[in-house]
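Structures given as structure tokens follow.
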Structure 1
Amino acid sequence: MSSTIRNSAIVLLVLLMAGMAFTAGYLTNEFVGGRPGAAQAAEEFSLFWEAWGHVERNYSGRLPAMQRVTYGAIRGALEVLEDPYTVFIEPRAREEERDSLRGNFGGIGANITRNEAGDVLLAPIPGNPAEAAGLLEGDILLAVDGQTLGPEMTVTEIAELIRGEKGTTVTLTVRHPGATEAVEVTVERADILIPSVSYRILAEAPAVGYIQLSRFSGESAGEVEDAINALQQQGAKQLILDLRHNGGGLLNAAVEVADHFLEGGVVLYQESRGEDERVFEASEETVAPAMPLVVLVDGGTASSSEILAGALQDRDRGLLIGTQTFGKGSVQLVYDLSDGSSVHVTASRWYTPNRHEIDQQGLAPDVVVEASQEAIDAGRDEVLERAVEYLANGNS
């Protein structure tokens, strides 16, 4: 794999919460102290202090601060649940998470790559501040706010220099393609608008429309509908929906996209402790109720992507081709604690129309295709090739 590919990164220049693909599963709550049985729990927890007393009296090394001990005890208790999404977050990390969710930070909207010669290249994303300020495809980035970019700096570190509070400006020193002199371009940071959908007619199969859905945003349902309509106008009779590497996003967006392919019926079930089961259903109106459909999935297909894929699979609307999906099908409530830390608690779980539990299990594809290293090195997409072959053979 070339260093260009290894070092490339799509930089939105706005920090989202780690694992943004799973943001559909997070809700913030006020912390409520106290619970039934607290006195009994305190009595049982006396065993901890009994054990820790022996450590304090006899341990030969340096004892950690009690805050670290407390944090460790919380983490240990949560590990007993064997749920990777019920977690404890320390104050600093929680503050960064809150900043991301509040949207205080913005960027310029550009892709950053470092080529084999070590140059840092910019590619403005249409409709965003970088393009509006005059940055060009292939600009070589030399400095950020006067700080020269050294060869040791990673793409992530460079992106961090450019990132900042929305409404503020950043000055980039760049050399335009074909130019010899550097120029300074000042860009005002803002929310970054990046389409979640790309689409095209496949050159090797003119009757097949290909739609890649990278995440589930508030605009995704409309973007998918526009893509379907455009592809139909271009002659598409069959569709491939690529959900590979789609880590999720908004739950409602997944339901709305499923609605484009399903005529009524269940999309998913949600079960929550102490609440009645919630059923999400498609409407009777749909965009592509009968077009033959294949869905591409892999280990990066998670959360809302699995909701969509699971609904299409269970309802016999779309065949899944690829590898096992990630297995993230739960909702976490976030409780802020008194010292600024927080605990994320799994409170709801999602099930497909046939009541297959997604969480920690994932979805098994109908046709398993694992890309070989030989094909990857040759630039071939074996999963997509298998989907085209399947449709070409008249399957639907």
Structure 2
Amino acid sequence: MISDDLQIITSCRSCSSRSLVEILDLGAQPLANAFFSDPDSVEKLYPLSIAFCLDCSLLQLKQTVRKEVLFDRYIWLTGTSRTSRDYSRTFFKRVLECVNVSRSDLIIEIASNDGTVLKTFVEAGFPVLGVEPAENIAEIAVSSGVPTLCAYWNRETAQSVSKTHGRAKIIIARNVIPHVSDLHEVISAISYALDEDGTGVIEFHYGCTILEDLHYDSVYHEHLCYFTIKSLTGLLNCFGLYPFHIEASPVSGGSKVIYFSRKPDISDETYLQAAASERESLCNDPAAWQGFAGRCARHKTGTRELLSQFKGRVIIGFGASARSSTYLNYCAVTADTVSAIIDNNLLKQGLYAPGSRIPIVSVEEGLSLNPELILVLAWNFKDEIIQECQDRGFNGHYLIPFPQYPILLAAESI
């Protein structure tokens, strides 16, 4: 079922080229965060496929679901995972090491979610402003002491914020630029709100990692773009913004954090080496991406074969992430196979996973089912998940679906 909320693109989201080559079709899927409370409810399904631009090398979703449908009410929280909370402190330290900033300089975060990242800056005495479109999530941030404007980031918001607060010394956009349908509007707004000697910081799930480690589970309707250093640099350059530093991040199983300013030709060794390494890789090669689809099909077969070994026994999942929705629905895994999914986000417990209709429960409820296999859906947090399960006495098997191909681990081998 397709609604009026969907548009199909015919030109590149970044450079407007019409030279798009389809890479992977994941079929009709529900929205990855469209959890529901009634197991008999009818879900909307939308086509889900990615294409590669032959001109600027941007991998991108062919479909655009209206942002208000995706983000006006949201239930993903940054602070749910201990790993995410720990990384927010690491991120804070890295930013201060890279940017010369004083306690009077404004720091803005776009799509600031529950304020987990900005809270570290607040505690250090910096003036901050979060800009978060989901009203329910913005309220959580405000209640935790993080000043937050409930709005979508665009030119109008940037002008309003600049008029009220002045321009920002640092603008942070962690894992949000790939979510926006109008890339030029958002980057233009960053350029407008950034101080003349300010620094922008964009974190993004790295296209090379997606290709090499087969992260097709990161393809869902919220993620419209899958950047490489080349494709993101090209976009920033269009607005007089120039990357100068790059770091690795553990988020999403392999992300990059790119720092940029208005000053050209000041790139440091981190950026130059990363860009050179990318040029030697295949992640900007359309032929490599066309082979991606066949690898995904083999991954699906491998998943189903491993799950079939536990037929008739209790299997539960751990981590009702958005990426798990793509994975479960592509592999046709439903409540007939997986009895429940544990998730520590209280907003998700008691609901059902999109498409697969698997109930979402607390860790206590999930382990009380006495599972023999835990399917680690939030595999990028697998160490944290395995530790929690072991601490609670689970001694069965784990299925780790990514990176690369799914593997089965026995408790005694960990």
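Taken together, the values in this text are just the output of simple stated rules run on the coordinates, not laboratory data. Everything quoted here is computed from the prediction, not taken from an experiment. Cβ atoms are built from the backbone, for glycine too; each structure is taken alone.
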* Which structure, out of 1, 2, was distance in nm of label points 7 Å out along Cα→Cβ at positions 59 and 187 derived from, given a value of 4.8? -> 1
* Structure fact -> Calculated from one of 1, 2, log10 I(q)/I(0) by the Debye sum over Cα atoms at q = 0.10, 0.13, 0.15 Å⁻¹ reads -0.83, -1.20, -1.36, and the structure in question is 1
* Asked: Of structures 1, 2, which gives 1.1 when distance in nm of label points 7 Å out along Cα→Cβ at positions 139 and 347 is computed from the coordinates?
  -> 2
